[in-house]
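Student: What follows are several structures.
A short reminder: the numbers here are calculations on the coordinates, not readings from a lab. Because the structure is a prediction, the values reported are computed rather than measured. Cβ atoms are built from the backbone, for glycine too; each structure is taken alone.
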Structure I
Amino acid sequence: MCFFVNFSYILYMEILGYWEYIKIPGVTKKSIKAKCDTGATISSLHADEITLYKVNKLQFVKFKIDSNSDFIDLKVIEMRQVRSSNGEAQIRPVVLIPIEIGKKIFAIDCTLSDRTPMTFPMLLGRSALSGRYLVDSNSICLSRKKKN
């Protein structure tokens, strides 16, 4: 059996390190340390004081990125069951957020969860990385090194 794989698109993809500093325009002004996690399907953002509420049958979530930040209100796209790193299944709100990595800004689906004990306040999953980036697991912060 013979397979043909077209690798030409790889020439145009940016390479990220296993973790990067990213920004979330319109949500926070601070850079956030994010791990590029090709083992995770969806991205996840640390959130404190998560409160779900409804307005005219639409579900929203209110949360803080850290204890010093203001509250952020975003529309909930869906509630999704996610298996955490310890194997526990949890139901989490999914929101659409803009992220900035290097010179690119794009929107991603992202779950909200308390990631306090974790090293990285954000995970970038395959749905955010696929078709946009390759990940070099031996490097860090490659998007900052290329930004001029």
Structure II
Amino acid sequence: MIDPAHRYPTHLIDVMQLANGSRVVVRPVLPQDAEMQHLFVRSLSDEARYFRFMTRLSELSEAMAERFTSIDYRSHVALIGTIFADAGETMIGEARYVVDEGDAIACEFAVAVADGWQHGPAADKGARWDPAELGPVVADLVANAPPPAPVYGA
């Protein structure tokens, strides 16, 4: 459950338009996104799931889905990318970090993108990115992405 002391970070909501005209909503995850999280993980290829979780996993457990969607928006932040199509809202990606309780300057960080959306430009600095550098880099990557391949829900 969301800690009421930590409000939903509406300032993190954005709509990005891809080069092909597709619109992707980027927003913090909500507890009611658990089913969408299940569908997203199920839709990933075996390889994509392995690279996301670093283990063989075919599906999220209910406990994992709750842990992934009931966050505090302070030490655990998760942003999801969604599209809207005939089937409603469909999750096509996520990025999250969880701060290490024992070391406040360390965190676990994960990114997953639906297989049909995993093409396009890349940005490799060859070194560790400073968080302040990422906003313009991500915006440029999204703006220059080619048309997506069909994915579930589209």
Structure III
Amino acid sequence: MADLPQIGKWMVALDGKPACWLNQTYQGKRLREPVNIVILDLISGTAKEANLKVLKACGQAGYKDRLERLKSGENQGRISGPYYFHGYYYFIGSFRGTRARDDFAKQLEKKSRFKVAGFVNLDNMIIDNPNLTTGDHDGVAVLLTLR
């Protein structure tokens, strides 16, 4: 397995600050957007090729690209990248909740060449904050790879 680059805990908004889910709330708190998907492309030769493979896989898995957000029924998320590191292309993503994250990973594995390779503990679950939450997020990102 390739070494992972340093991965931040949160998706980033246009102002450079940690993003919140479309200004939505959960139990009266702002819903922070944690990274909960890491995608590693071990075979693409260019960023364009890597991007096209991820978009194709998302479509095969039933997640359609809608203005920088992916959506499949009630499950929605977004993916950023690619980031080139040590010869490979990486993407990070955030899906709203563990069920959406797990469905995305399951569908990608079932319907594309990307496979679940493990989990990355990003320690990005917010507990006991009066203003912010990560909802049901467990602090872990699913690692998917294309070999």
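Student: Identify which of structures I, II, III gives the largest calculated value of relative contact order in percent (Cα under 8 Å, 6 or more apart).
Tutor: Of structures I, II, III, the maximum of relative contact order in percent (Cα under 8 Å, 6 or more apart) occurs in I.
Student: Could I ask something else about it? A value of 1.5 was derived for distance in nm of label points 7 Å out along Cα→Cβ at positions 63 and 79; which structure in I, II, III was it taken from?
Tutor: Only structure I yields this read-out.
Student: Please state which of the structures I, II, III yields 8.4 when mean projected area of the Cα convex hull in nm² is computed from it.
Tutor: III
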